[in-house]
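Bear in mind that the values in this text are calculations on the coordinates, not laboratory data. Quick caveat, the model's predicted, so the values are computed rather than measured. Cβ atoms are built from the backbone, for glycine too; each structure is taken alone.
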Structure I
Amino acid sequence: MKKQLYLIAGLAFFALALAFIYPQNSSAVDFNAQTSLEVAENAIIPQKIIATKDQEESVLSIYYQDRLLGVIHDREEYDAFLNRIYEEKYAEDFPDSAVGLGEDIHISETLTYFEVEDKDEEIFAYIEENNLFSILGYKFEFSNGSIAYVKNQEDFIRAREDFVMNFLENDGVDPAETLNLLNRGTQPTTYSDDGYIDISYHYEDTAKVAREFVPLNRVLKSYEECMEWLCFGYDYEPKTYIVQEGDMVQGVAWLNSISVTNLIYVNYDILQSENQPLQVGMELNVTPIDSPLEIEVVKEHVFEQIAYPEDTLYKYDDTLQEGMQRIEQDYKTGTYRVMYRETYVNGVLDEERTEEVSRLMIEEPQQQIIVIGTKVIPSVGSGSFRYPVDNAIVTCDWGCYAGHTAVDFQNMYNRWGNVIAADRGVVTEVSYDPIGGWYVIINHNNGYYTYYGHMSSRAWVSVGQIVSKGEAIGPIGMTGVATGPHVHFEIRYGSGAYGNSIYPWPYMNG
């Protein structure tokens, strides 16, 4: 009989323990999910069960980083503790607010039959020593997952409007006026000095705003901190640049791979425009804007673009002497006025979404027209020279030794072959010279002369004879001063005694 009573009492105690271990709301993580042994051994502030009550009572279980910190007995003491912390530490910086527990700590209200040791003061001291608090503020949660915690909702809203204005045109245009017009659904009509006009903007991300306890180490306490978050988010590595001699705003931006707008904006307390002179030693913030939000601005860009004419038109005139030409019409570019619609995301042009809206010709381009003469006069050259031998190879080019103002040619396959007239003309001189040997000079009657030296015998043509381009005029040789059979060939230009030797290659066509 006694054994049965002991068994019944044991079962009753076991059932009571089960009620302690398994709460009615199985989804909640709270003090009832711990056995008395676990409470004693595993809580951050250990507390033992000291009594069992006849009926359930409410307790506050506090968890820190998913581990039980401890159980609080007195809710009024807990509220008083938070009020004291607020008044002592945060009331001045956060007026009309309140203190709560931090983001890694949470509290659960639980019904239990068990009474544990009272260690409220130890639990409060642990929370205070580790600064496990949050402050009542505003949480802006955006559709892209970004979250901003702010002290004053107005600061963040004003900062976001100013952040938008960073991406609106301000070169001769008031961006605040532009923003005001766009917010009223009116498109601005004033273009910036460089031909831009903002026609629309919107946030790529919408936000839900809630009044709740926010992490103290993340809360944005001022307009300036809100602006910083809009530019860079919470965690970023700031980058600075010290101004050197000769630096300009545009150059500093280029050196640091950021836009001029970016540079001016993140240094709004120092820089006002891209034309502002910089002082040596000035420290500039050159951190690239990497906003948690996406601000999309659509602009129209009107500018003048060069209109190029068609390629030069060549016309041939058989009344104009061959080798002569005249410009009938000069080359001149024209001008288009074009309009592009451009989309910028956080100030960066999205080239794939750029489209041309209109193109108006305001000044026609003018094609160049050149008239080329084709009239052939037998005694007048064309001004274009062939090689003075067939199968030509060069044995001594212009300047191959001091004073050599000519080109020496050989016939690769017939070293003693024919000397050829390089262009049409009249034979002016046929003679012999101790240096040049037997030679011929042809006057092409257009300012040019050609000289052919070292022929093996007297030329086959005579003074006053008209020769055609490609006509054989004598034999290749090595008379005079020569080390082998070749033609010493010169092109001369100018008045006087057959002009002066000129560098021949620009005038030869093979």
Structure II
Amino acid sequence: MLLLGHVLATERELRTAPVRDLPGACSCVTVTADRVEVRSDRAGQFPLFFSVRGEETLVAHHATLLAALHSRPPDPVAAAVQIACPHVLPLTIGRSYFTGVGVHEPPPPAEGRPVREVLVEAVRGRGAGVTSDFSGGIDSTSLAFLAAARGPVEAVVYHHPGVPTADLAEARRAARLSDRISLDVVTGDRRTLPYQGLAEDPELRLDWPASGLLARRRAALRLDWARAKGSPAHLTGEGADALFQPPPSSLADLFRRGDLRNWAGHSARLGRMRQASALDLAARAARLAVTSHGRALRGLSRFLARPVAAPSRPGEAVGWWSVSGEAAGWLTAPTRAALADLAADRETARRMPEGITPARHARLVAVRSAAAAQRFLRTLGDRLGVAVHAPYLDDAVVGAVLAGPQPRPDPARAKPQLAGALAGLVPADVLTRRTKGAYQAEEYAGARAARPEIAALLRDSRLADLGVIDPAAVTATLTRLNAGAQVPLSALGRLVALEVWLRR
């Protein structure tokens, strides 16, 4: 039996407990005389890939290894999905970034113990003396308070004076609530902006085009700090947003259940928060409640065939998914046609898990995204000499949340399920913070500063060589970005990450 991941089990538990019940987060390969069984962790933080050639089946944690052994090239369709529609689960299930290399899907969550109990155990399992991120919000800050129940905790918050967020003030305020928490600040500068030094660190080779690579210098500030502190494990709050923040599409669940009072009231609250029309949000939720994922995929197919480049609107979050027309327009016509055919294929619709709703789809996609982000932080931490852990992504926590009672959405409260679970363990001032550090201004500043480097990538584009993108269309977006216009920055980051990854 090969266990891969953060295995927090005792020797006795390893010998007696089922793998699915082991504390921590791990994937497992079990080899017996007549079979090989593969099981991934519930979030997908420690993926297992496979490749079949003739009578030989290879399984590995590194897709690049399988691609080398079986001569598998990069997959243009996977690249196109990553750029234009990475949040459409039926298009991404089982797909790696190499043709002929699949990824084993995480098992469906099984109902477990209460969220409060498994979260406390997840932090305790990392031992004493850990360091922690500490943004002042409910996610990482709560982990630091749980760890402080066992002893002193050194914590860190990131701050960029040129493009500040509310995190620094909130973190200092929260740190004053415990004499066991010591807070340090790491400060960014022009060099730590996202997109800087794209051609550097060639030895940091990745299995996938991690968007986190673009902001690695910012992340490295915190992890270098943790290494200097001699931390046995550094805690991040990755995964809390995905698990505990009800998505806007939850409004459709209220309409479907006939809870019309909350459907109307929450539409109004969400409209005020997002500066959107409450009537538009409510109407979208009502339509979404009667729209199957198959019908949504057919609509996506028509959109991809003829994308319309228009600014995104807040109401688009109330849907199965939101796809940027501008980003889809970067793809070549043949690639868009291939994606449209894939979306319209009935086999694609059949890949969706049984009984899934738009809100549950959004949470599953968010969990996978969080797992990929944490995987990059862990890889970077390994290189820098510090173990990076995300307790929210432990198997028991993911199972307790996704398989447990679905939280009732409430736009007026931030992560009400998490706040309820940690009441009495974490100060109320932390649990009731509604704001969250927004780093979009920093992303825009970094992208504008790195425009010459991005343009150089496009002039020698590997994605263009694969027939995936039209560099001229992306260059037009860069021109708009430089002029101060809003652009699909997340999609641009994914495209740049792909270009960097294909060169390594």
Structure III
Amino acid sequence: MKTALLSVYDKTNLIPLAQALIQADYQILSTGGTFAYLSVHQIPCKEVSTITHFPEILEGRVKTLSPYVFGGILAKRNKPEHIKTLEEMQIASIDMVVVNLYPFFEKRKENLAEEALIEFIDIGGPSMLRAAAKSFYDVLVLSDIADYELVIDKLNKNESIEKDLRRKLAAKVFSLTASYDAAIAQTLSQEEFPHTLVGSFIKSQDLRYGENPHQKASFYRNEASEGAFGDFEVLSGKEISFNNLRDMDTAWKVVHEFEEIACCGVKHATPCGVALGNSVFDAWQKAYDGDPVSIFGGIVAFNRPVDLDTAQAMKSIFLEVILAPDISIEAMELLKTKKNLRLIKMNRKPSDTKEWVNIDGGILLQDTDREFATQLEVITDLHPTDAQRKDLIFAQKVVKHVKSNAIVVASDLQILGVGTGQTNRIQAAHIAIDSAKAKKQDNLVLASDAFFPFRDVVDYAAEKGITAIIQPGGSIKDQESIEAANEHKIPMIFTHKRHFKH
């Protein structure tokens, strides 16, 4: 008779699996809560203590940590000396291990006191899983409820479990325990940049493809993060794509730069229409008018719920995604008639404090750029008006999300021109200013993500009628730009804070 050890926190679908094991002539061993659950459902089973000859102690902290358990799992069946040791020690071999872990992933999000949270760190479970996974030639290991059905089917058909499947299930265990330990490490660690960088990511979904159709891709949720994309809801529309998620991330971060009602359109990872408004409809209309060509086929985010009036205004425009903290029932019913349009309900604000970028052979880790200048210094003879100051701060909050070299031109809390990803700043300025001037002629202000290395940006801005400038400063030639601004009677503010985005 073969033996299966069942010790699970989550009892979902456990009874069908146990019934299939009994029908396949397995003996079942189980621990405390699992034993009680199986007994209530009249599944024949034995407590692990009957083979360890030792009761559970320390409030259940120690129950399976015994050579009578681990010897039965780790013994190599093709080694006579191992079998001889089992016989001499009267240790029964264990042929299947079914374990899921204490829910540390979930409990860490409940803001429990540290002492309470520590009790959800599983010790015996990961140990049994790893032992069984190491012995996958001889021991079948199940760590995921989603795999029960496959094994039940094979047991019912009296089919053997092939080595490839055993290996796959074993690999799944080591991925799980690594992620589980990583989540614990990240929760307990007080180091911003630890010597060993670990991550805890669970696959949320396979994506149709990556940036291009020939690239495979999946989305993994960060279990050690409270970030905005940990539990967003797809309310309607076709499957979310890799590029959608990248653009959604940018759009959601932009609108949360503001306490005011905000709308942001993103195209190819670049804000292409951003505005603040007196209402959601007003914010949308201003954002759309800021660049109606680029926003076509783009992503649109709001930091307030979408109402019916705004939905009616957006319905005639081709958009890929609309995301917001909520969408009214009437607005959703209207927008759902566009079957390909993804409607996304966001349940969290952006909150990640670290971000990383892959390079070939490594990862770059840095603080998330959440800071904004608190002391703005007017460094010209002329000071900006209150309206100009508001526009400058608005534009500077947007420019930090634009790929460097970045220039943004705004007016009346509306972005009208964006120069992004250029290899020199004057070229970015030409693109942003010329684009803005095609829509509006006066009251335009300019924001830059980094300092001006020469006075050429100020000169061109003055030629085109820019009325105020905000930039970090910090160039060895700052004085040239200051003199140019004074010559052209353009107020200029230094933030002393750069916002490169590579």
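Hey, distance in nm of label points 7 Å out along Cα→Cβ at positions 212 and 476 derived from one of I, II, III reads 3.5; which structure?
II
For helix-only ellipticity at 222 nm (-39500 (n - 2.57) for each DSSP H run of 4 or more, over all residues; to 500), the calculated result is -13500, so let me know which of I, II, III that is.
Answer for the origin of the read-out: II.
Out of I, II, III, which structure matches 3.3 when distance in nm of label points 7 Å out along Cα→Cβ at positions 76 and 452 is calculated?
Of the structures listed, the value fits II.
Quick one: distance in nm of label points 7 Å out along Cα→Cβ at positions 308 and 492 came out at 2.4 when computed from one of I, II, III, so which one is it?
II
Between structures I, II, III, where is Rg/Rh (Cα atoms, Kirkwood Rh), for residues 236-347 alone highest?
I
Between I, II, III, which one scores greatest on percent of Cα pairs over 30 Å apart?
Top value of percent of Cα pairs over 30 Å apart goes to structure I.
Check the numbers for distance in nm of label points 7 Å out along Cα→Cβ at positions 60 and 188 across I, II, III and tell me which is largest.
I
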